[in-house]
Structure P
Amino acid sequence: MIVVSNTSPLNYFALIELPHVLPALFSAVLAPGAVLRELRSPGAPALVTDWLATSPNWLQFREVEEIPPELSPLGAGEREAIALAHSAEAKLVLLDERRARAVAHGRGLAISGTLGVLDLAAERGLVLMSEALDRLQRTTFRAPAPLMRRLREKYPP
């Protein structure tokens, strides 16, 4: 399955040192140029820029030529990820930001985010959910406490 990712899921999987989960779940991960620029920005965490410097062959960056005007309220990475998902006919787009998820859903795209991918990985035995969530909570990632609690209960240590 080919997926398109925004910055956030790639950033957090690198920060929790689990980027290898993505190619284990998906045949290819595409990301737009805006995501590459965000991941390489001067403010990006060293773990992220170091991981990106290894040029993982399962991650492909593509420039997006046309952005529908209705996507303009979103951030650059979100706009381009949604546009790329449509043009590449991706089966899934990875987005964490609530407004971007709503827009993508309204455009008929299947969506998931960092926690959804972790859930799938835990179902397939690729990660220990409690450890992954512990690592994630040491980053800037934020999610509703009830959702985090449900995931911990679903996959006890």
Structure Q
Amino acid sequence: MSTEKRRALHARLVVLIRHMIASSILFNQKIADQVGLHLTDMQCINLLDLFGPITPGKLAQYTGLTTGGVTVMLDRLEAAGYVKREPSLTDRRSVLVRVDRRKLKKMNVFYEGINQRVEALFAATPESELEAAANLLARMLSADLPPAPHKP
């Protein structure tokens, strides 16, 4: 592939990734508004769904929020019934945050349509393309993109 063609492909990928990120954020903001949550709260729930029960410190690390910000967010989510703090079985000084699966199931209703469309798209995509896309996304995640925000 020529340098010019590769440069154009890189530029196209950057535009497509930016568009996908913006669309995802706006879609999630709409859902957050409908369920009465902050967008950050929604992503905290998403992280808990992805990684399972984790400490508030890990949530701070994953979100880039301060530990105080995570505490305020968890207070909101716990009051709304989305999460529960439980003592860690391995460290009695620590707590784990667990998402309430029943609440998560109610929230997932908002994603059913988009999940069905994505599944149909995946079903119509050759396995080699899916593997290439999955490998690229995995490398992007392992490269820590975007970088964690700098603390002042």
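Quick notes on this one:
- Distance in nm of label points 7 Å out along Cα→Cβ at positions 12 and 52 - structure with the largest value, from P, Q: Q
- Highest-scoring entry among P, Q, by relative contact order in percent (Cα under 8 Å, 6 or more apart), is P.
- With distance in nm of label points 7 Å out along Cα→Cβ at positions 44 and 60 derived as 1.3, matching label from P, Q: Q
- Mean count of other Cβ atoms within 10 Å over residues 28-35 derived as 22.8 - corresponding label from P, Q: P
- Value -0.66, -1.11, calculated as log10 I(q)/I(0) by the Debye sum over Cα atoms at q = 0.14, 0.18 Å⁻¹, assigned to which of P, Q: P
- Structure from which 16.5 was derived, mean count of other Cβ atoms within 10 Å over residues 36-43, options P, Q: Q
- Structure responsible for 25.0, with mean count of other Cβ atoms within 10 Å over residues 76-83 calculated and labels P, Q on offer: P
- Entry that produces -14000 once helix-only ellipticity at 222 nm (-39500 (n - 2.57) for each DSSP H run of 4 or more, over all residues; to 500) is calculated, selected from P, Q: P
- In this comparison of P, Q, the computed figure 13.0 for mean count of other Cβ atoms within 10 Å over residues 68-75 is attributed to P.
- Comparison of P, Q - label where mean projected area of the Cα convex hull in nm², for residues 20-83 alone is highest: P
- At a computed 1.2 (distance in nm of label points 7 Å out along Cα→Cβ at positions 4 and 100), which of P, Q: P
All of the numbers you see were taken from the coordinates with simple rules; none came from a lab. Keep in mind that what you see is a predicted model, and the values were worked out from it rather than measured. Cβ atoms are built from the backbone, for glycine too; each structure is taken alone.
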